[in-house]
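Listed below are the structures to be examined.
Please treat every number below as a calculation from the coordinates, not as lab data. This one's a predicted model, so the numbers in the text were calculated from it and none came from an experiment.
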Structure 1
Amino acid sequence: MLSTRKLQLLVAFTTLFSLAGAVGCRGFFQDPQLNSITVGPQNVNLQQGNTLPMTAVGNFNDGSTKTLTSGVFWSSSDDTIASITQTGIVTGVSSGTVTISASSAAITGTTTVVVVLNNVTAITISPNSANAALGSTTTTFTCSATVSGGPPVDVTSSVDWTVTDSTGAAAANISISNRTNPATVTVNSNAATGTYTVNASYTTNSQTFTDTATLTVP
């Protein structure tokens, strides 16, 4: 009877010791820690108007990797060039270069996206003529690109605009906003009446396209 009692106590102590050991060792088996994030694809060109899914791969301190599908915050350095959703879908908005970032806690990974518009053959200002009263800021212009094999694409926010006088010099007291949509003409009350030229210049894939329109200050 005594031996049975001792056996029961031994089993009980052994069980308690095992449980204590399991609890005590639990700290030695921590979840792997995130070291870095790799965003892909890296350094990609994206056609304006198109979309592209991005991926964020976590690199952990135990050497493992895992595609991060939750707990990731996506951002673009310039939403007017390329925007990105919180599911990692990037959209080319206008020509230019942006940095796309994926962040989780204090860890951030990045990639570069260059938005381009391929197969452009010409650009067209609209309207091709307009009036602007002295002291006004209501006259606007837009610009579209003719694309071979596709519909026209609005490139107003990617265009460099200028207003010149009859000699080709910058118009005095008349300006036009750059890289906005639409482009807005500001006519100072001191501007001279007459006819001016609105110039649009658009560069994509190392090619520059130009067009002109007429601005009349009556």
Structure 2
Amino acid sequence: MSDHAAGIPIVKEGLPFVAAAGAPAVAAGMLGWTGIAAAFGAVALFTAWFFRNPRRTAPTSERAVVAPGDGKIVEICEEPEPRFLKDKSVRISIFLNIFDVHVNRIPCRGTVEQVVYQPGRFFVASRPEATLQNEQNALLIRAAQGTRVLCVQIAGLIARRIVCWVAPGEKVACGERFGLIRFGSRMDVFLPVDTKLNVKVGDHVKGGETLLGELTCAERS
């Protein structure tokens, strides 16, 4: 499939928000209300910047796993993943603040097996309980090597909308745009325990570009 909105500088889901702030700015300017026009104009510019849709260059290796979103790695831990992988895995959690790009990217090349939305709470996305209790959308991918990689979009304290553009059965490319979370959130990636990691807690990563690690072998039966 083609990359969603690959050549558009602002994702289409953000256009109504930009227009909502831009229209009053224009109206106020026409009426000569300079201060009000400037205030709404600033909001419109910030909103357009928040929904920016930059191009990224993903690694070419078939084993590469890239960051699914921009932000700071707040946790890397080995733990069971009971819902989809049903096995021990390495979870990498990336916190996205309101200043980060919120377009989400496919972490590895493969085929989408499941897309599962879960309603839930809106804890601060960096808190541990957000992992299972917050509103979220899970994307299970069968990688080219046969391994399975789980990517989860998690809504945060002020995020109230998760968008996903892919469906089960679709073949996806590493770094391809697949969704969006509005206004502060978290991305979790669950990888096989033998993945060769390339990042550490505290690192700042770029979605679709920063190499999180490399898959090492086919999934064990």
Structure 3
Amino acid sequence: MRNQAGISDSVIRRLPRYYRFLDDLRSSGVTRISSRELAARMGLTASQIRQDLNCFGEFGQQGYGYQVEQLKTEIGKILGLDSLKKAILIGVGNLGRAVTQHIRFETRGFQLIGLFDQKESLTGQVIRSLPVRHISGLDEFCRENRPEVAVLCIPREAAEPLAAQLIALGVKGFWNFSHSDLALRFPGAAVENVHFGDSLMTLSYQLTNLP
């Protein structure tokens, strides 16, 4: 596997899509597929797929194609899915509760180990076998359990001070629903911002420009 330094963000963002399509193929009983066949299913070009995968190594054989299970496993390793990273979620409102209940963290490289909220009325509630803890116990929990990632389902104004607190406690990355661009404030952390509004505006653009 090649060094991943310098690989474009667009290539990295296509990797989860490759993984998902390959998982569907494997579940359907497909064992081998050519880059042309995979491209047709994904709406890409065969050359694009080969270029993307060549950033990480040699996975296919000319005239044979790709072994679906093997390629899925290798992409999973590139994405870090073979080693679960401990995660906590902060903000167990409607969004945080939905994320906790419906996202399969374990199949995406993470182990959700703690839920936190500032509302006393939520403390002690159990969601997916995890008790909701009061935010006042965050420091102690992080020192004892050493989570690497925090999922932030909190208001924008609370995000930066909380992120600073978490980084001081050893948290290295954020799945951020707060609408605060933490990557600008904390360039040393790994940040994935989630903006549902941006996605909806992109859909509006696509509808506006339909032929």
Of the structures labelled 1, 2, 3, one was used to calculate Rg and Dmax of the Cα atoms in Å, for residues 33-144 alone, giving 17.7, 61. Name it.
2
Taking 120, 40, 23 as the value of Cα extents along the principal axes in Å derived from one of the structures shown (1, 2, 3), identify that structure.
1
